[in-house]
Structure P
Amino acid sequence: MSYESSQAAAVAWLAYSQLATKLDQPTLGWLFDEGSLTRRLTHLSREHFCVTPLLEGWQTLRDDECQALGIAPGAQGWVREVYLRGHGQPWVFARSVASRSALERGGLDLETLGSRSLGELLFCDQAFIRHPIEVCSYPQAWLPAEAAHDRLWGRRSRFERDGLDLLVAEVFLPALWQAAKEETR
């Protein structure tokens, strides 16, 4: 078993009810907000928001991703990793995945997104259904080296449209919490 696979086995993705009494309201509000994170970040940054692609391509999906998508372990999928930035600072690391078979039959071309927000696409298409948000302490090993911090909160949810499932994970970086704190002052 690889290090990454053993990490996946150790990650506990939790529902709201499992965290509601353990976290403060502002943190819960960010983690379990069911609206568009892109819109919320755009508002927080006063329109100084952008998406920076880091990685896009076909690769073997992690075991936890395969399980969440209901596909066989080790399946190939499209992986897109980006930073969601406010005022040029990485606020959120996002990783979106979909199985190859689902994308081939689902008619969504993720390869052409570039610096556009996947979240905006998902929230503009009324056919997508969002499944419940799950939260975890995101493993440092799964983050890009420059964003690797211990004990960062991450969330994920599955979006579904006519048999096409996309799993979107978002990890809240320290600069976001600082910006959110400054907004409430």
Structure Q
Amino acid sequence: MQTSLAQSSPPKVEATYGQGSKSFKLATGSPGELGLLQQLGEAFDKKEGARLVWIKAGSGASLNLLKTQQVDMIMVHAPAGVNKAIAEGWATGRTLIGSNEFYIVGPKADMAKIKSASSGADAYAKIANLQANFISRGDKSGTHQKEMDIWKKAGITPEGNWYIVTNDFMTASLKRANADKAYFMTD
């Protein structure tokens, strides 16, 4: 039986917050990039004496890390994936701590004229019809899953030189969209 690389090597620790003698591993993406985990981890350490060890991963990868028992908990925005994990028995609970709003951002010139779009699917259709550059995280994160849902609603399979997949996190992909004067969906 061949073992996947994700299962054979420990996940990379992005940061550790707190000084406590106990620790727990949490996998997530944007909440760590935006500083939320640092605030939560330091407050939790003061109260409970436990370090938060952050493993940087999008929703899809975080779910896989939990399933393979490489992390203790996850913070994701993929409700269907979480519900499936609970139904299959490899996750034990779910607590809603927030919700996401998604935005399509793009160049100031708005070549595809998405400001006049009637919906996200209409905006995507305008982008695809013009073949304006569009940056996709392509990483199976919750944001990427939402992006793909919108393409499906638009009846479009995005492909071609205009559809650029970064396989990177939110901040890096947003910077790429800005540099390339491209459209991008963010949360």
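In this comparison of P, Q, the computed figure 14.6 for mean count of other Cβ atoms within 10 Å over residues 17-24 is attributed to Q. Structures P, Q were shown, and Cα extents along the principal axes in Å, for residues 129-168 alone at 36, 16, 10 was computed from P. Taking relative contact order in percent (Cα under 8 Å, 6 or more apart) as the criterion, the top-ranked structure out of P, Q is P, with the highest value. Source structure of the calculated read-out (Rg/Rh (Cα atoms, Kirkwood Rh), 1.02) within P, Q: Q. Given that helix-only ellipticity at 222 nm (-39500 (n - 2.57) for each DSSP H run of 4 or more, over all residues; to 500), derived from a single structure, equals -11500, which label among P, Q identifies that structure? Label of the source structure: Q. Can you spot which of P, Q the value 0.85 was calculated from, given it is FRET efficiency 1/(1 + (r/R0)^6) of positions 121 and 137 (r between Cβ atoms, R0 = 25 Å, to 0.05)? Computing FRET efficiency 1/(1 + (r/R0)^6) of positions 121 and 137 (r between Cβ atoms, R0 = 25 Å, to 0.05) on every structure in P, Q gives 0.85 only for Q.
Readers should treat all values here as calculations from the given coordinates under stated rules, not as data from a laboratory. Here the structure is a predicted model, which means the values were calculated and not measured. Cβ atoms are built from the backbone, for glycine too; each structure is taken alone.
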